[in-house]
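Novice: Dropping the structures in below, format is structure tokens.
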Structure 1
Amino acid sequence: MKVSPSLLSADFANLIPDLEMINGSEADFLHLDVMDGVFVPNISFGFPVMKAVARHCTKPLDVHLMIVEPQNWVSQVRDLGAEYMVFHQEACVHIHRTVQAIHAAGMKAGVSLCPATPVGMLEDIIADLDQVLLMSVNPGFGGQPFIEGTVEKVKRLRKMIDASGSKALINVDGGVNGETGRLLAEAGADILVAGSYVFGAPDPMERIHILKSLSQA
């Protein structure tokens, strides 16, 4: 299992120790949740913070834009050195064009779906995606309880990806812990985003190891 701890749950008054922990951990990515107060009812952080984080983080960056008009920010995300740029299906009219722009910028492209958005919305673009990020909470705030229906949603998405021949990885974000992570892994998830489960623990590296050790059924 690949693990992507979410910076949203880190200590923003003292980020260096948290970034050093991530650098020394088994984490595969650092997940950056960008919120604009328009697409979601919260504001998180922007490019000045992310540029500073990128200078100190040695893990690949998985940038999740919970914003309107994500297509306008491709070059700025590229300049961070991000591996993934992930945007919401619900926030972008021309998904294919945005995916092409992300690929042209040298990044991998991902599309995220809110809990109520069916995976079938991606049927005609799935072959072009590198990642699908399923929200297992309503986007906007950390620490929310896991929406149990996400497990079946992962299974449906797994079937779609396998049938299409797509190489897209399934990522899940929201309410992930050791137990929900196990269910998601068994359903076919490839990446787990975890915020408070990691950063709120006495031993964050142990929590990362627990998730990292999960395997698909």
Structure 2
Amino acid sequence: MKPIVSPSILSADFAHLSKDMEMINRSEADWVHIDIMDGVFVPNISFGFPVLKYVAQLTDKPLDVHLMIVQPEKFINEVKALGAHVMNVHYEACPHLHRVIQQIREAGMQPAVTINPATPVALLQDIIQDVYMVLVMSVNPGFGGQTFIEHSLAKVRELRELIDRTGSEALIEVDGGVNMETGAKLIEAGADVLVAGSALFKAENPIEAIKQMKSL
């Protein structure tokens, strides 16, 4: 089974966003990954809903929305209004995670949860059967272009074991430092979805790069 490839528009050229979105539309990319940052949960600010509304109009690909923000439950309606397929919230930002997961599903989206590099997989034991997907951050969230954290491979293997053992059908997504080399290792470890930014948008031929990542 081929991996799901979700290009991260955090690495797109926002001076020519429509051009980059057109490239994604013509490519074999499965989803479009959107990182929303608030400058509080992570030390950076990305873009808000007015920009994302424009992005949503430029593609028919499912939107994979990753909220790196505090109190993400406040924005469920806004994310839904984008037509998002997946709404992804951080374990570390949700003291009442089960409730938030339920609210996302009730809004008609697929609920996903993200764990930071220092967050143990074991903490997902009681939520793994309620989520559509788990995103393993393989860099510290907040900035693009970081180096892949090698320990992420062990986390993906551990997460795959947890999913198999509990009978969960959750997908495993990985974001951070993903390229052809690390992507191949992640697929081997059990990942289903690869989020890639620089490796795709900065490639000499991004459409061909996406095709290659799909074939890992």
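Novice: Tell me which structure, out of 1, 2, gives 23.6 once mean count of other Cβ atoms within 10 Å over residues 87-94 is calculated. Please list the in-between numbers first.
Specialist: Details: 1: 17.8; 2: 23.6.
Only one of 1, 2 returns 23.6 for mean count of other Cβ atoms within 10 Å over residues 87-94, namely 2.
Novice: Given a value of 1.1 for distance in nm of label points 7 Å out along Cα→Cβ at positions 7 and 183, calculated from one of 1, 2, which structure does it belong to?
Specialist: This figure was derived from 2.
Any read-out appearing in this document is the output of simple, stated calculations on the displayed coordinates, not a laboratory observation. All values derive from a computational prediction rather than experimental measurement. Cβ atoms are built from the backbone, for glycine too; each structure is taken alone.
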